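Values in this text are rule-based calculations from the coordinates and carry no lab data. Predicted model, so just to flag it, every value in this text is computed and none were measured. Cβ atoms are built from the backbone, for glycine too; each structure is taken alone.
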Structure I
């Protein structure tokens, strides 16, 4: 194989998009995700690609987070018709995520560039299902999906080509924070000559926290004060982890049975239904729980009028809503109503990108701008850092150390200095000096 073109997540933590070129000119694309954070980044999500896609024979999808699949509808706009490969869970979640993007792009005033349901349906019709550890072949490329342990259906992808039987490339996708509460651990990979590896938390180890104790403390506090616990949460995996945790707390009586929990995210509700139908992808512990995502006091609020009615509910309550970075979604109207109340608690349970409202609140902003108004932050803010679904530095190093015959490592899906620190650690701990940090638009060789 000849080269990898880095069209996204090169010096940034979102927008994954890579094109692998064989010696004969055939290409496969790995992911095509949305950039998140600043308005400038988000504007780029709706522009046609400025590179040639005519030689791309297939798209290989690692998982269904929007920063990996969110720009698939652009391919439909450009007349793309080649197959797209993913796991069954990824396709099911992708349908929900992409249809949600249709709604968001229309609300966001994107005009002619707004995604359409027809474009999403076209993308879904191109998707072909793969099983973990079962190779597929397309135009001389062979791809094998390995469980990345990140979210339901997520994969790292091994790729080889008939033009060179020795080369083997790994695209890590997003690696999981194994072991996790819901899904099996990350599959370790035996061999690769080139590794394209995420570096989201390449600079640090996740702190050792008693997540259950922190979570319980937040809940018990609002139970005593009749306050509101706002949890901005990602719809995929994080929300289901929270529901499973509260299921345990209700069963043990540590959380009052009468304390209501509102899952106020249509997308998260739909994804939870997919989890309930995917028992074959549960880890061993979760398989022992007959109702891992259901308990007394849990309400699903699908309609917008139901969402608005939550505000009228008197007394203690827990509200889980998107978006996870507080950059849109129903969490915004809850913040407007509750953020200035001292009885409100905000529990941040996921990564907050630069330029988002979530990052402002996480960093202690005293006053924030939401839509067309400013609000004083009187709510108490707590951050759980260890609940990430991404591997931290020790887990990244463990995953990489297991791979034999590595000649070249490309660090992607990470901000600087995170990937710079990881590159230094790879050199000091594993002895690899051949580590590069591609920038957007770079075309670099395959070893």
Structure II
């Protein structure tokens, strides 16, 4: 067991090094590692815990290590930083791991590939000091509320200041706390393949504990149980993994059988496949994306899910009308954004997104939205969505668009579950991890009138 745990720690250091050095996404690296099936279940669970735990608590871990070591972690090599963080995380957050094991394995990693004796001495000294003071390094009293909350909940100070200004201290703390919790796996029943009762029975047989989503009747939140990665439910396309916030964006679009739909920034195809399922595979869904890799993933996902009416096309949403000359009945623009609404699933984002990205991405979102709007037929619908908590990427983009395109008027379809969302000031809807329990999204729908 000790050897297996050491393997999980070494893999965690490797993955975390790539996340910081190469700006890779932890979820993709972790999925690829676990998909090889070489790790026993307990080792895979430890690898997952260490990878996401270190990323969630990186700010606090760095402060703890600097408090006992009196040197800046930023001045150390990136791999050594990850070795120290993995060791510190076990000491601070994993009571089941003996202190001696966390320290000795960190020292062994520091001596190993890419390391040397100096790294090992530093790791031994810092982590032994931290182990000796395991529960005696409290967060200091700070007059600056934002700095205190940033350290307590391991978020960048600039983001905490924004949330304090918008929500006040109590709700800002609730959102920060929610970001530190693992997001549930949400399974969406694919009615093109199976009915909901069959999915429930299959999960029960596999020993998987789940509960019905409070936001959407066709979504299931998995609480615990065996791994679903290789389960026939996923491999056979009976379910798709999709956060409720993303499903709500499709629900707001409300695609109908027989219509022409444009998914203008389709990505990996989750939403396009969902549209096909809602439409009963009757009609046409044109999925546009500039990325070859995204379109490959889209085709694979649609084949697995039986979404036969989805057409993957290479193209930029800013030129959407050129790729769909006849126009579309409904258009979804799920635009590139900071992803600050997905910090539970992608905790590394908080450490790599600067505040200046808000304005830069909002400008891109406006270009994509206005370009896609020209592909909407008169009388058709347009939905704009982003997985961000910040108003520059949501309400502000919608307000600028509405002024530039006055024939597009906001509307909410009769069947949309508005009770599952928070009404946004100035129009549209929001979801938040601490309110709805799903990712942070903004979405709004307009109907195009005649000039």
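What the table below lists for this structure:
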quantity	calculated
Top of I, II by FRET efficiency 1/(1 + (r/R0)^6) of positions 311 and 431 (r between Cβ atoms, R0 = 35 Å, to 0.05), largest first	II
Origin of the value 3.7, where distance in nm of label points 7 Å out along Cα→Cβ at positions 71 and 367 was derived from one of I, II	I
Origin of the derived value 22.5 (Kirkwood radius over Cα pairs in Å; candidates I, II)	I
Parent structure of the calculated result -8000, given that helix-only ellipticity at 222 nm (-39500 (n - 2.57) for each DSSP H run of 4 or more, over all residues; to 500) is the read-out and I, II the choices	I
Source structure (of I, II) for FRET efficiency 1/(1 + (r/R0)^6) of positions 143 and 399 (r between Cβ atoms, R0 = 30 Å, to 0.05), computed value 0.25	II
Given 174 for volume of the Cα convex hull per residue in Å³, for residues 103-326 alone, calculated: source structure among I, II	I
Mean count of other Cβ atoms within 10 Å over residues 167-174 - highest-scoring structure of I, II	I
Of the structures I, II, the one that 20 was derived from, the read-out being relative contact order in percent (Cα under 8 Å, 6 or more apart)	I
